[in-house]
Each structure stands twice: as structure tokens, then as C-alpha cells.
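> Please go over the structures that come below.
Bear in mind these aren't lab numbers, they're just calculated from the coordinates by the rules spelled out. Remember, it's a predicted structure, so these values are computed and weren't measured experimentally. Cβ atoms are built from the backbone, for glycine too; each structure is taken alone.
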Structure 1
Amino acid sequence: MLAFFAFIGFEAMVNVAEEVEEPKRTLPLAIAITLVVSTALYILVVWVAIQSVPRAELAGSTAPLSLVFERLTGASPALISLIAIFATVNGVIVQNLLASRVIYGMARQGTLPAALGEVNAQTHTPLLATAVAVGLTLVAALALPIDRLADLTTQAMLIVFATVNTALWMLKRRGDGGHDGIRVPMIVPVAGTISCVGLLVADLMS
């Protein structure tokens, strides 16, 4: 589940589709490239870690990457911790930006209160939606330990992904979407639904 959590975010780029040239071609390609590059980087990091530090020592460490950094460079692990803090903050900012756009979009479609769909006249951004996203993030971050928060986030994303794949599955069965519909083989949403539900059930039973 933590490995799945590491991949959360690649799908969020669709929220800025209206700012992309040729989104039908660009976004699928961007998501595919992101997945491949991220997977390669994760595998490389793991390979370096297990080649540098015995696995038992890594498993017993509360900060394995800091341990690897210290062992390889001889420098204080404070530097890698500082980098991790900046990376985390950057990720939180990006996710809040995207979450606010989701809230804004849902409000514009009538799913959420209309006030959340208002755009500020000066900044041309949905300030209220952004404030709600930031507020929810702060409450979750302060109320829950980080490992529990990561697990709950992963569970929520699995539910979202399973729902989206199921919706696409049903749309394809009904033949909805018209000429501009999403053209993917039926096996894609079917496999997506089954894998997401399977991971969720396995995590809840563990």
C-alpha cells in the first residue's frame, strides 16, 4: 500500500487539461512517461539502497534513506532530511492546488455549493475552494499520524480509481461517449477495477 501511495499524483495532471495544448494526445503520453520514469527511479533507489546497506539493517531503520545517504557519503543525514522536507512541502502545495481545482470543478457542475465555484476577480483563481482544500489538509495532518494518514489516503484513492474504472467500464458497455469518447480496450477498466478493489480488500483484511 505504501508503494501504491508513492505513485499517487500522476493522475492529477488531468486537472490542468484546459491549459495543455492537444490534451487528448499530450496527457495520455505524459501520464505514461511519468509512470515509467517514476518506476525506474524507485527501482534504482531501492537497488542502490540494498547494495549499500544490509537488508536487515535497512528493515530495522526508521529512516532507511537517511541511513543509506550517511553510509555512502559520510555526511550528516540532516541534509537528506532537509531535502525530504522540501520535497514533501512541494508535493503538498501541488496537491492542494489540484484538489482546489477539483472542488472548483465540482461546484461549477452543481455537485458542491456554488460559492466554491467562484473565481476571485483579482487573482482569477478559486480562493474559497483553495482555502477549503488547505483547511482539510491541515486538519488531516494534525489529527493523524503520518503512516495512518498515508494508509487512509491510499484507501481513498483506491476507492476513487475503482469508481472511475467502473464508470468507464459501464460507459463502454453502453456505447456512450460518442466519437470523442475515450478509446481504450475493455480490459483496461476491467483490470483497473479488479486490481483496485483487490488491493483495498487485501489492505483492510491485513
Structure 2
Amino acid sequence: MKPRIRRILFDFDGVLAPYRHERRIAALAGFAGCAHEAVREALFTSGLEAEYDCGGIDTAVYLDRIGTAIGTVIDADAWIASRLAGSVAEVAMLERVAALHPSLQLAVLTNNGVLMEQAIPRILGPLGARFEGRVLCSGGLRMRKPDPAVFGMALERLGWEPAGTLFVDDSFANVRSARGIGLHAETVTDARSLGRVLRRYTLG
């Protein structure tokens, strides 16, 4: 007997929108007037991005450390603009999600810092309204997928039960972890694979 799914919890990068790492770096380098490698070093080689994604530092410290490293002031707007450059949602995915029955509750659980709570609705455009108030970032939860505890905390924040919730992610490690705490979970990488999953659960 197929489960009755009432809620869908989406990963973001690689599911709801592709993530183009180099485009994001290029956008921030263009804003700062510095070399791409300086941005890569500031965010990734240094470990700063990982620290922020885990909730180890707050947004003000994070932006200040980026700005110091690349020699210009980086505010939330500049950071979000660079993320918008690197994350352009595909029309097919937006259409697939928009077609879901209005009674289905939708949320996001992503391994990102809390600034993505502001960026994700903008990346999704009008579809962002379906996720209003239900975008959860690892930086805010202070733990990352695939830690099983992050799924329990996300469900608690949302007020959802695992039995009626479907989780979709492009990482099988995250899917396996979600299944371990009782969520229905499937691997999704694009609109086509989401369509297959939705049909399996008689959701579309």
C-alpha cells in the first residue's frame, strides 16, 4: 500500500535549482574587482563557507571576513546577487513543482548558511510563495545533512511527522539518512527524475 504523502521536503542545490559554482565566484569577483582565485580562496579554500554553513559564525562575521579577504565591503545584497548568478532555476522544475496539488505543504532543507533563506525565494520567483516560512538552512539548524539529527530538527521546526513526508535530494547519502529516521526519501536530480518520484507516490 502506497503511503499518503501530505508534505514534500526538498533539497535546494541540485534539485530545485542547479548550482553553478564558478558563476557565483565570477559574480562576486566582478563586484569586488578582484581575481576569481581570491574569491575562491576567501570562501572555500579557507574553510569560511563550510564554517558558515554549519552555523559556526553569524552572517555579520561571515560577510566581514569575505570583504576583508577580497578587499571590499560585501553586504547581504551583494552576496545574494552572486548566489542568484550561480543558481538559476530551470523552467521544467518550476513548472513541475507549481503543478503539485495546493494541499501539499512544501519546504526546503538545504546545507547552506542562513542568507539562503532570503536568496531561495528570489531564485524560485513566484513559486517561492509555496515555500514561505518553510526554508530551513543548515546554518540556522547548526548541523548538516546527512546527520540524521538534522532531519528530526527540521521536522520539529515544521511541525511535520515523518510518515506523511517525502524528502527528495540529489545525494543518496542524505536520502539514506532520511529513510533511517522514518521519512520517505528518494533521489532527485532534475524535473524528469522528480516526475518519476511523484508518479511513484501518486502525486503527479
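> For percent of Cα pairs over 28 Å apart, the calculated result is 43, so let me know which of 1, 2 that is.
1
> For structures 1, 2, which has the highest computed value of FRET efficiency 1/(1 + (r/R0)^6) of positions 29 and 85 (r between Cβ atoms, R0 = 35 Å, to 0.05)?
Largest one: structure 2.
> When mean count of other Cβ atoms within 10 Å over residues 21-28 is calculated for each of the structures 1, 2, which structure yields the highest value?
With respect to mean count of other Cβ atoms within 10 Å over residues 21-28, the highest-scoring structure among 1, 2 is 2.
> Out of 1, 2, which structure matches 28 when relative contact order in percent (Cα under 8 Å, 6 or more apart) is calculated?
2
> Work out the source of -13500 here, i.e. which of 1, 2 gives that when helix-only ellipticity at 222 nm (-39500 (n - 2.57) for each DSSP H run of 4 or more, over all residues; to 500) is computed.
2
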